[in-house]
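Multiple structures follow.
What follows is calculated from the coordinates using simple rules that are stated; it is not laboratory data. These numbers come from a predicted model, not from an experiment. Cβ atoms are built from the backbone, for glycine too; each structure is taken alone.
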Structure I
Amino acid sequence: MNATLLPCAAAPLRVLLLDDDAFMLALLTELVEELGLEQGPYQVYAETSSRQALASLRERAPHLLICDLAMPDMDGIEFLRCAAWEQFRGSVVLLSGVDEGVLQTARRLALAQGISVLDACPKPLQREQLAGLLARAAARRDVAV
């Protein structure tokens with residue numbers, strides 16, 4: 001008996017966005033969704049609360065987390081410490097309006113927690129840069145499978 005192998009559609013890359021600024025979050029969500037039409041498929045989840053994002057990490061197991069560093073309920077470093085404790089194994093992109101030195105310090109602290117940091121980027125994240133980061137996260141996910 002001959003079985004015909006059908007091409008299997010790629011599972012969507014699950015992307016969790018965390019930023020307390022609703023406007024910035026909406027812009028980033030729209031940009032990721034647009035890129036998903038070109039590069040995807042992507043499933044995008046957006047949270048303005050660090051605590052809600054932690055629950056989303058557990059429930060949705062995103063492949064990529066794009067995380068703002070400065071948030072009122074829990075800063076990005078504390079959030080990543082919690083994500084490491086939860087054994088988050090996806091990739092992370094750190095975002096912030098702070099200077100480059102603070103971003104790189106945050107990156108080193110996240111790496112020390114065992115978090116896989118793809119990049120630490122100043123806001124606003126540019127479309128081409130985001131497209132590259134999404135492609136890297138997808139490639140990393142595919143290698144891990």
Structure II
Amino acid sequence: MSALKIFDWDKKVKTNLRNIKSGDIFCFALSDQKYGVGRIMTQNSLGHVAEVFDKVLSSPVVDSLTFERLGDPIILDSYSLFDRKTEGDWRVVAHQVDYEPSSDEPVRFVYGVADNVRLVDIFDNETALVGGKGKYPLYSPMGDEEVKEHFGI
């Protein structure tokens with residue numbers, strides 16, 4: 001486990017899109033002084049692929065990563081959430097030094113229609129969907145409400 005660089009919730013209110021990096025740990029406001037937590041895995045053409053963890057925190061402080069992933073990774077509309085701050089309250093609160101996303105990550109996102117359906121991995125590599133339909137998450141960024149609804153939080 002690599003070290004964490006901790007940032008104060010109030011000190012880093014806004015993060016420019018170009019400054020969001022793999023390994024950034026973020027918190028997002030839920031309600032009644034409760035916060036969700038996640039980690040940026042990779043950047044892609046729509047925003048950033050992130051994993052959301054299973055813990056709800058009573059304060060937006062992350063000093064260790066003893067969490068489990070909640071479901072599959074998602075694509076965040078990081079421009080709206082972190083840079084422009086047009087929805088929700090999402091802030092980078094730490095950075096996991098030397099974080100490298102797994103090249104074996106099995107999740108694929110899907111887009112396209114009819115006989116031109118494409119699968120996209122977390123590194124934005126595309127392949128054609130061959131054979132069965134399968135159940136893949138959409139290659140589409142999520143905002144504050146979509147993330148909370150998707151994970152039921």
Comparing distance in nm of label points 7 Å out along Cα→Cβ at positions 33 and 137 across structures I, II, the largest value goes to II
With relative contact order in percent (Cα under 8 Å, 6 or more apart) computed per structure, which member of I, II shows the largest figure? II
At a computed -15500 (helix-only ellipticity at 222 nm (-39500 (n - 2.57) for each DSSP H run of 4 or more, over all residues; to 500)), which of I, II: I
Note: mean count of other Cβ atoms within 10 Å over residues 65-72 at 13.6, derived from one of structures I, II, originates from structure II
